[in-house]
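Below, each structure is written out as structure tokens.
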Structure I
Amino acid sequence: MEVVKVDLREEIDNSYDIVIGNGLLDSLAMELKKVPANEFAVITDSNIAGTYGKKLINSLKKENIDVHLITFSAGEKSKSRKTKEKIENEMLRLNLGRDACIIALGGGVVGDLAGFVAATYMRGIPYIQVPTTLLAMVDSSIGGKVGVDTIHAKNAIGAFYQPKKVIIDLDFLNTLQKNELSNGLAELIKHALIKDSNFFHFLEKNIGKILKLDSDALKTAIKRSCEIKADIVMQDEKEKGIRRILNYGHTIGHAIESSLNYRISHGNAIAIGMNYAAKLSAKLGHLHEGSVIRQNNLLEYAGLPHKLSHHKLKPRKLLEHVQYDKKIINGRINFVLLNSIGDAFVSDDVAMEDIKNILEKG
């Protein structure tokens, strides 16, 4: 037997900045001039295109930046292989080459979808995340997880592909509806629960201010949430270890989303998932019951549900969707539990029967 070795070992610097502030969309042209690209594609959804999308396109063209606007229908249902193909076909029609850069302008669906297009188009082109929702600001825009949903599971097909920069313009939050603000708070609260008890205490004290869009409280909360996720991603970019704790509440939460055909917001689903993850943590002897109550009180104050009964979902149907979870390795599910508020860990010793019992108790 003859062996020919292909030695392709290399080190790649995927570092990038998360810039947080006000009025950043207006100065985006200056940032783009630093990017090694000759033309840009702004990918956004139908809700954003008519407002911020056109505003951005006009401001960039005034700076003589070659830019195109590509739009798809708003909503989680568009986060699909079919929509990805349509976007790619439009980019090919526009003759965009390897010297192009994508600007993902929108919420989590836009960021995940545009990032996945960037990862595969011409075998990879740069992209910049410009999140317009709180959820995208503190979660999906950071860490390079990009992908699409399938009928079986959320984010089942995708890649790890880091953006060149994340630009968080806090002005977007001024027009955000209350339910969208709550939607983002679910992931923000999750970051506190898994990694920082002091941050959780800050949220307990300041949740009222945050809901009223107090600028200081919001900026502090968003910055700390980004720091927590960035720190975890820096330790484990490809989710082989500690990054798995970011999935707290997601095993059941993603199952809820796919069971309801994505007719529930991500934040609401994850909030319900965190309720059951905390209860499971307590049932298995890791978490004090008082911490479960504190978690769920904060979720409720933030305007988030934590009961499965609200959506009339039966545990058996949910468990079917759990079977498709990406975190199942060697037939065992990697379930994120809490030892205490601010201290999460991954267990592969959670039986489906345990999950079933917790769901049935409500």
Structure II
Amino acid sequence: MLLTRIDRYIIGKFLGTFFFSIILILSIGIAFDLTEKMDDFYEYQLSAKEVIMEYYIHFIPYYMNMFSPLFIFISVIFFTSKMAGNSEIIAMLASGISIRRIFRPYMLSATFLFVLLFVLAGWIIPPASGHLLSFQDKYIESFSISNAHNIQMEVEPGTILYIESYQLKNNQGYRASLEHFEGKTLTSRITAQRIQYDSLYQWHLNDYVRRDFNGLHETLTRGYRLDTVIPMHPDEMFVTAMDAQHMTNPELKHYMDRQRQRGAGNLQAFETEWWKRFASPIGAFIMTLLGFTMSCRKVRGGMGKNLGIGITLSALYILFSTVSSTFSVSGVLSPFMAVWIPNILFLIIGVCLYIRVMRS
């Protein structure tokens, strides 16, 4: 299983072409982005160091992950077509090396890219995209939300919290209610004109009315202030579907588990993001398989024809992945199926092409 010279040659060609193409497209993207945002940077008198370390250092991994399936496919087609055009693959086959053996270094390279993309998607890109959005919110275009309305959630089993409006700036909400249930039976209900967060899940209910129910009997209590523990942080009221992209894998799993315990049912966007972080890196193997089977034979039209077909297929893969994800958010498909259907479909295409190449 030691790497031969041919293995090292193919791996070097694969990874070298991939990283060169990614660096090239990111350099072009940064140039265009810098031209567009130069006035904003100048307005806030940001230094080159601040722009690079606070913005573009986070820009690179985010867009690298986004464009990876496309450039894995293009890279494989580009250098494999060139090898086929130079009769290098024919020479390998003539020396007794099988197509299956030639394909091995491709899979080794895809495994390296899979690990890289998995780590990027699960642990590096989420905080990077968070920093990216924070920078844009502060210096380019403000879009942060500090007010929430009509919040209702099960903060713990049998306890329902409702707040009509909440201001994050002063950690204060208005017209709140806290209901406790035993099974389907309401045992107590507290309403308050104002609710304020202190620390460590400590909340203050001001101008409150408490009703305790015992069968047909009701006990009414009024007061100015009631201190109570509610296992919820104010930031949880402002979590949106977009925030799923800013959570690392452990944070995303913890959030989904906690919301399920609370009885939250609308987690499609978070579950879709979770499965994407596994399905997208797997795309490295699928794109490698497709690229190899399409370009390992010398054909009329040469590299240009293969590149044209490759760009079209990879664009369809990205488009199909995006469209299928929207079906999950709308509830038409489960998050798992919506994310994995494009991979399954293109894997079937790749396997069919591979069998065809093996028989030819």
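Derivation of every value follows stated rules applied to the coordinates shown; laboratory data play no part. Quick caveat: nothing in here was measured; it's all calculated off a predicted structure. Cβ atoms are built from the backbone, for glycine too; each structure is taken alone.
Compare distance in nm of label points 7 Å out along Cα→Cβ at positions 138 and 298 across structures I, II and report the one with the greatest value. Can you show the working numbers first?
Numbers: I: 0.9; II: 5.8.
Going through I, II one by one, distance in nm of label points 7 Å out along Cα→Cβ at positions 138 and 298 peaks for structure II.
Please compute percent of Cα pairs over 32 Å apart, for residues 114-321 alone for structures I, II and give me the label with the greatest value. Present the calculation step by step, with values, prior to reporting the outcome.
On the way: I: 14; II: 41.
Going through I, II one by one, percent of Cα pairs over 32 Å apart, for residues 114-321 alone peaks for structure II.
When distance in nm of label points 7 Å out along Cα→Cβ at positions 42 and 234 is compared over structures I, II, which one is greatest?
II
So if we calculate relative contact order in percent (Cα under 8 Å, 6 or more apart) for every structure here (I, II), which label has the highest result? The partial results should precede the final answer.
Working: I: 14; II: 19.
Max of relative contact order in percent (Cα under 8 Å, 6 or more apart): II.
Starting from the value 5, 25, 33, 24, 10, 3, 0, 0: which structure in I, II was P(r) over Cα pairs in 10 Å bins from 0, in percent calculated from? Label of the source structure: I. Here helix-only ellipticity at 222 nm (-39500 (n - 2.57) for each DSSP H run of 4 or more, over all residues; to 500) was derived from just one of the structures I, II, and that gives -19500; the source is II.
Assuming 36, 34, 22 is Cα extents along the principal axes in Å, for residues 74-177 alone as calculated from a single structure, say which of I, II it is. That value comes from structure I. Name the one structure among I, II that distance in nm of label points 7 Å out along Cα→Cβ at positions 210 and 306 of 1.4 was derived from. Matching structure: I.
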